[in-house]
Structure I
Amino acid sequence: MISGVPKSVAARLLELGRRPIPVTRRQALATLGVGVAFGGLGTLWHINRVYLRSSIALKLWLPTPFDHEPELGRCRAAADRIRPLFTRMGRPARGEWLEIFDEPGQTLNEYVRSVSSASREISGAILVLPFGEFDARLARIVADVVALTELFYGRAVTLLPVEPVPLGPEDRRGKGPGEQLFTTPLLEFLRRRVASDAPALLGITPMDLTPPEPGWNFVFGQASLVDRVGVWSLYRLVTRDVPPEMQFRRVAQVALHELGHMFGLWHCAAYSCGMNGSNTMKESDETPLAFCPECDAKIWWRFRLDPAQRYARLAQFAASRGLARDAELWVRCAQSLKRG
């Protein structure tokens with residue numbers, strides 16, 4: 001008798017792989033069903049990831065150091081009362097901000113947890129520093145934006161004297177009417193100028209802005225979340241082919257948005273909101289001036305504001321400047337809170 005040669009491990013595995021595996025019809029259908037279910041869930045998540053992710057985030061809650069504050073509870077309750085007035089974010093269209101930048105957003109709970117006890121209170125006046133050449137039309141727009149900002153954040157806003165552009169040729173791109181200022185050196189300049197007791201210093205200029213990093217054509221504004229400084233441009237916002245009220249609205253929208261960043265707010269991904277990121281003027285114009293309930297509650301809480309009174313004042317001011325759509329939303333918010 002001749003003994004056989006032991007099979008190698010590879011040969012045994014190959015033989016095992018060739019053996020038929022008995023599968024019943026029920027098992028095959030179950031496997032197919034699981035595959036279809038996972039594929040469907042994957043497709044649903046891909047199509048509606050912005051809505052689904054924000055829906056999950058809005059339901060989550062973790063303890064914060066400020067849960068003992070009655071103000072925080074009142075802010076949460078007020079936000080819940082006005083949620084039906086705001087539109088949830090769905091699938092972004094091609095080229096829109098959330099289609100390009102897949103941002104998670106920031107809930108009220110996440111914001112409160114990010115604030116330390118030492119930085120809870122905000123005092124002092126918000127500072128606005130104009131630099132460049134301002135004609136009477138631009139000066140009037142800036143004055144109106146300052147007035148709206150005081151109502152929005154419930155803090156005094158000091159408009160500083162106009163100064164020359166602080167940057168040299170090395171901090172600019174291009175020449176002539178299309179010349180742009182780089183935002184990074186501007187923010188560094190403002191960082192050196194911000195007063196220790198000022199909650200924020202916001203620079204404003206008629207010149208166009210762009211980050212120095214490649215791939216950017218321009219920005220409406222840019223702010224630092226940690227340095228209490230920001231800058232915004234009038235260059236693309238106050239073109240003479242749009243009515244004066246729209247010129248004012250565009251400038252106000254960027255100012256309120258950039259200040260939101262300076263007070264720690266991230267871009268909103270849950271609702272149509274003044275804190276949405278924007279890639280185009282069309283996308284920006286379709287966004288409300290108002291912050292959504294999740295973002296506005298951060299402002300109410302941080303600045304200890306009465307939401308109903310604030311909304312009434314904002315609505316009155318917006319109506320006086322011809323912003324009927326924004327005034328109507330703020331009126332409805334005030335009415336909902338008063339009924340509650």
Structure II
Amino acid sequence: MTRTTEPDALAASLDRHLMRVGRRRARRGLPPPQVRVEAPGFLYRSGDDLPFHAASIGKLATTALIAQGIEAGRFHDDTPVADLLPASELAGLFRGSRVTIAHLLTHTSGVADYFEDPTTSGAPFIEQVITDSDRMWTPAEMIAFSRELQTPVGDPGERFHYSDTGFALLGRVLEESSGRSYEQLVRERILDPAGMGDSTVWLREPGPGRIAPAWLRGTEVSGFRSISLGWAAGGIVSTTDDLARLGVALTDGTLIRRETWQRLAMPLNRLRPGIHYGSGVMQLRFDGFMPLLRGLARPVGHLGSLSTHLMVDTERETSVVLNFHDGREMSASCRTHIRIAQGLAGLPRRT
């Protein structure tokens with residue numbers, strides 16, 4: 001049985017937890033995490049309000065844009081990518097020719113991941129991001145990295161393999177099918193309709209002069225031009241409030257139909273224990289982290305490699321946004337998310 005928790009008691013409990021987290025992080029030179037939690041009659045914030053790099057949470061914007069294209073009939077789940085992009089752009093990326101939009105959305109196309117997969121020669125991508133900090137990565141260069149320095153990991157539909165390259169290709173599909181840049185599409189069809197006035201496609205349109213610190217493999221990279229690497233695979237800088245607005249707009253019919261969101265969020269594969277994947281959308285299953293957590297809600301949204309979270313539970317009308325600033329803090333961020341989920345489960349249900 002879940003113990004009932006009053007909102008003030010939950011806020012105090014989270015304050016104590018985050019104070020302990022902050023002390024541990026301070027010893028490593030990390031700032032306090034940025035936290036926003038909302039439920040009916042409850043709003044909790046902790047940490048500063050600096051904009052931060054949302055990393056792969058930005059995949060939700062690309063997913064929504066693709067869903068809008070499907071709803072409008074410009075293409076379909078089963079449309080071959082070869083019908084939408086030049087053959088020269090796709091050459092060498094796949095083992096087969098029948099890669100579809102759905103394959104890219106579900107990470108089952110077999111294309112390598114430019115961000116984390118090994119290379120056949122030369123330095124890995126992440127190493128280049130750190131050592132060549134002033135490089136502005138173009139979408140063509142990111143896709144070419146997989147074409148020229150990596151190999152496909154399987155046939156289309158054969159296996160799940162998380163791939164930023166696949167989402168870069170979805171960004172190009174959006175551009176080719178609309179005649180507009182990815183940045184324009186995100187601004188006009190995602191950020192503005194969702195009321196995300198403090199968000200931007202980082203380094204590709206005007207943005208804030210400074211963002212929150214971010215560590216990649218132990219290097220603070222928030223000021224690097226090379227973190228332009230995200231683009232359609234996760235290139236949005238945002239705030240906790242704006243990401244909460246994105247969660248609402250994705251689920252209430254503002255950006256895509258409610259039934260479309262439900263279909264996208266339906267889990268199809270397991271990324272790792274506790275994290276499942278649908279079509280461009282993740283689901284957290286806390287009992288996958290620890291069996292004793294069975295019974296907690298299964299929120300959906302996305303996580304990012306800098307230990308960023310945006311997760312929503314439409315049934316309980318809750319949202320959780322976290323930024324732990326550092327890819328090495330993913331386990332710690334998930335422990336905090338578990339603490340939050342346990343507290344939210346104890347709040348009185350609205351009647």
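Table for the structure above
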| read-out | value |
| --- | --- |
| Value 19, calculated as relative contact order in percent (Cα under 8 Å, 6 or more apart), assigned to which of I, II | I |
| Comparison of I, II - label where distance in nm of label points 7 Å out along Cα→Cβ at positions 48 and 272 is highest | II |
| Label whose coordinates, when P(r) over Cα pairs in 20 Å bins from 0, in percent is calculated, return 27, 49, 13, 9, 3, 0 (choices I, II) | I |
| Mean count of other Cβ atoms within 10 Å over residues 192-199 - highest-scoring structure of I, II | II |
| Among I, II, which structure scores highest (criterion: distance in nm of label points 7 Å out along Cα→Cβ at positions 88 and 152) | I |
| Origin of the derived value -15500 (helix-only ellipticity at 222 nm (-39500 (n - 2.57) for each DSSP H run of 4 or more, over all residues; to 500); candidates I, II) | I |
| Which of I, II leads on FRET efficiency 1/(1 + (r/R0)^6) of positions 104 and 320 (r between Cβ atoms, R0 = 25 Å, to 0.05), largest value | II |
| Structures I, II, by mean count of other Cβ atoms within 10 Å over residues 96-103: label with the highest value | II |
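FYI, it's all coordinate maths here, none of it is from the lab. Computed from a predicted model, the values in this text were never measured in an experiment. Cβ atoms are built from the backbone, for glycine too; each structure is taken alone.
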